Structure P
């Protein structure tokens with residue numbers, strides 16, 4: 001990357017994902033790559049003003065949904 005700002009953004013997003021994954025690990029669960037990718041796509045849609053469907057349900061799905069605002073801070 002030529003612009004260090006984007007490297008910084010990637011590091012911040014990666015840190016939030018790692019922290020959320022550690023929280024799920026404490027509950028004997030892990031995020032899959034597919035779940036993280038889906039959450040990132042939803043965060044992008046949200047940042048662009050969209051309102052992507054965010055399924056409610058299990059604690060695991062809630063943690064994934066909670067990751068979106070953490071990424072967008």
Structure Q
């Protein structure tokens with residue numbers, strides 16, 4: 001999956017989010033990136049592991065598009 005496709009997938013996902021906690025978390029993540037703060041150190045080991053596992057899954061092609069996920073969930 002190329003970077004442009006990932007961006008589109010993320011935009012679709014973020015635009016459909018209803019969970020305010022996740023939205024605020026993403027905002028904090030964006031702000032920490034622009035401030036130069038290393039947000040990775042603020043994550044728990046479980047969160048770091050989940051992110052690494054997700055990156056690995058994407059790299060190995062183990063993911064669904066937004067539309068495929070909606071179909072699988074019956075949405």
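Rule-based calculations on the coordinates, nothing more; no lab input. Computed from a predicted model, the values in this text were never measured in an experiment. Cβ atoms are built from the backbone, for glycine too; each structure is taken alone.
Tell me which structure, out of P, Q, gives 1.0 once distance in nm of label points 7 Å out along Cα→Cβ at positions 29 and 61 is calculated. Of the structures listed, the value fits P.
Ranked by distance in nm of label points 7 Å out along Cα→Cβ at positions 37 and 53, structures P, Q are topped by Q, which has the highest value.
Sorting P, Q by mean projected area of the Cα convex hull in nm² from high to low puts Q first, with the largest value.
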